[in-house]
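Several structures are given next for inspection.
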Structure I
Amino acid sequence: MNKKTKIFWHHQSIKDRWLLHKSPGRPSKGDIKIYEQFLKKIPKRQKILILGATPELRDLAHKHKAEVTIIDVSLEMMIVMEEFMKYKDKAEDEIWVRANWLKNPLTSNYFDVVLGDYVSSNVPLDFHLKFFQEINRVLRKNSYFITRTTHAPEKPILPAKIVEKYLKMGDITLKGKNLITELEQELMLSFIRKPSYEMSSGKAIGFFETYIKKQKKEKILNQILKDLKFQFPPKTWWCPPKEVYQKRVKRYFKIINSKKAKDYYCSVYSTIYLLKKK
């Protein structure tokens with residue numbers, strides 16, 4: 001572990017994983033199009049706060065010539081993600097804050113817009129209200145929060161059926177196709193349970209290991225397993241269903257609009273919200 005930044009992935013490891021990540025692990029072109037559509041609806045957007053270091057969101061903010069602040073617990077993520085930005089030259093103008101989203105030093109009533117991709121899923125469900133409260137706090141009056149989140153499926157999905165669906169698509173490990181990220185997310189979603197609504201990469205990979213033992217096509221299955229383990233070290237996310245998420249977010253925001261992208265399979269579980277501060 002890097003003692004300075006207190007993260008488990010070193011610089012090259014983060015870079016290598018991000019190179020392989022596809023949607024929904026990072027915003028797709030369709031996602032960014034929706035983010036920009038929502039951003040353009042906001043009359044004042046000079047000061048933008050980005051939760052995390054997502055390069056696509058940083059580029060979007062710089063495209064609109066905003067004052068950009070990013071906040072993340074990992075300095076190394078901020079540095080590495082800069083390498084994937086289109087507007088790399090603008091990164092030196094960003095204000096970087098290394099802090100926890102739930103307990104941060106940011107000034108109240110300062111930002112016009114907060115952007116965050118899959119951010120609430122990184123926060124345990126018990127802290128979602130605190131998380132939304134903090135975003136509300138740093139936003140000015142009549143300002144907005146634009147975010148993409150994953151919702152737990154309304155009906156249970158069988159993990160074996162998920163694997164079979166992706167195997168029918170051929171070699172999903174191919175560079176041009178690379179559907180590993182989508183397979184992983186759907187498998188994690190299949191194991192979500194009340195009341196915590198946790199989804200775990202460990203459970204998904206554990207299931208796939210068990211599945212392999214009962215199947216043929218050993219070569220391709222082992223390659224998929226290898227890719228899953230590389231791209232997804234053990235981690236937990238929290239993804240409540242739509243009604244649970246919206247009930248909590250409505251404590252501090254009004255839902256103005258919501259849309260789904262259509263350029264990746266798992267977009268059926270992902271919603272981008274335009275939220276206005278109450």
Structure II
Amino acid sequence: MHGSSGLAPLAGEGSMQSRLSDWYAESLRLSFFGITGWTQRSIIREIADVEPVLMTSQPLMQIHQEAGNLLDGYINVTQQAGRVDVVLSDQPTRNTMDPAAPGYTPLFRIGTFEKSIEMFDKISMKATSLVTSATRVAYAITLIRQTESVREAGACLHRFLPTVDFDPKNDVDLTFQVNRPTRDGKGRFINRLAKWESIQLTTLHIGVGPLPAVPSRPPVYAARIYVDVSTDAENTQPLNDLPELVVELRSYTLSIAENGDSR
């Protein structure tokens with residue numbers, strides 16, 4: 001585990017390099033709900049040590065949003081009434097449409113999963129230190145891996161879905177989502193929502209008049225994993241052990257991402 005992050009080691013995380021070494025992070029998110037005693041202000045410098053390139057404030061609607069460039073990624077911090085969301089993602093201006101233009105990449109992605117989670121660990125630790133109390137916390141990641149075909153995407157996901165009966169050599173258009181709630185060591189209800197899907201992205205050129213829409217580039221295929229682990233949405237009592245709780249939710253999230261679905 002990365003000693004600079006301040007987060008506890010995750011059992012089996014050392015094997016993540018081999019299991020998910022060819023996966024990239026599309027986005028990572030940490031959310032706090034039911035925050036009390038919070039004053040909306042600019043916090044992106046405190047949690048990510050970057051200057052905001054975008055800042056909007058709507059006091060009457062209690063919305064404050066700011067974003068900044070973090071290496072090759074993009075950090076977005078949104079504050080609403082009683083809620084704070086911190087999201088690390090790719091640059092929204094990334095060229096994913098025109099292969100002939102400079103800087104083209106077929107998919108939005110931050111970087112390798114290992115490097116991205118290391119970056120987000122530091123952000124998460126600083127963000128958590130600012131929030132002293134909340135009634136709900138959520139930790140989510142989206143991973144993506146480009147493939148040569150939709151069948152290869154299914155084959156890539158097959159090893160993560162031992163509970164699902166499908167044949168990657170024959171079956172296509174895979175989408176499987178499930179929430180397998182559990183209880184943590186303190187008896188708290190924990191949602192463990194995960195989704196595995198094969199995707200095909202086709203960019204169409206729309207003609208004028210009766211001309212038909214035609215693909216403007218070859219299709220892009222990928223496998224995607226989304227994991228969102230959160231505490232009970234119906235809880236109204238403050239969760240005062242937020243640093244430890246964030247580590248716990250992170251552990252659940254990474255375990256599902258690496259090991260796949262299990263009953």
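Read-outs: derived from the displayed coordinates by stated rules, not from any lab. Quick caveat: nothing in here was measured; it's all calculated off a predicted structure. Cβ atoms are built from the backbone, for glycine too; each structure is taken alone.
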One of I, II was used to compute distance in nm of label points 7 Å out along Cα→Cβ at positions 173 and 197, and the result was 3.5. Which label is that?
I
4.7 is what came out when distance in nm of label points 7 Å out along Cα→Cβ at positions 141 and 165 was calculated for one structure; which of I, II is it?
I
Identify the structure, out of I, II, from whose coordinates helix-only ellipticity at 222 nm (-39500 (n - 2.57) for each DSSP H run of 4 or more, over all residues; to 500) was calculated to give -11000.
I
Which of the displayed structures (I, II) returns the greatest value of mean count of other Cβ atoms within 10 Å over residues 181-188 on calculation?
I
So P(r) over Cα pairs in 10 Å bins from 0, in percent, computed for just one structure, reads 6, 29, 36, 22, 6, 1; which one of I, II is that?
I
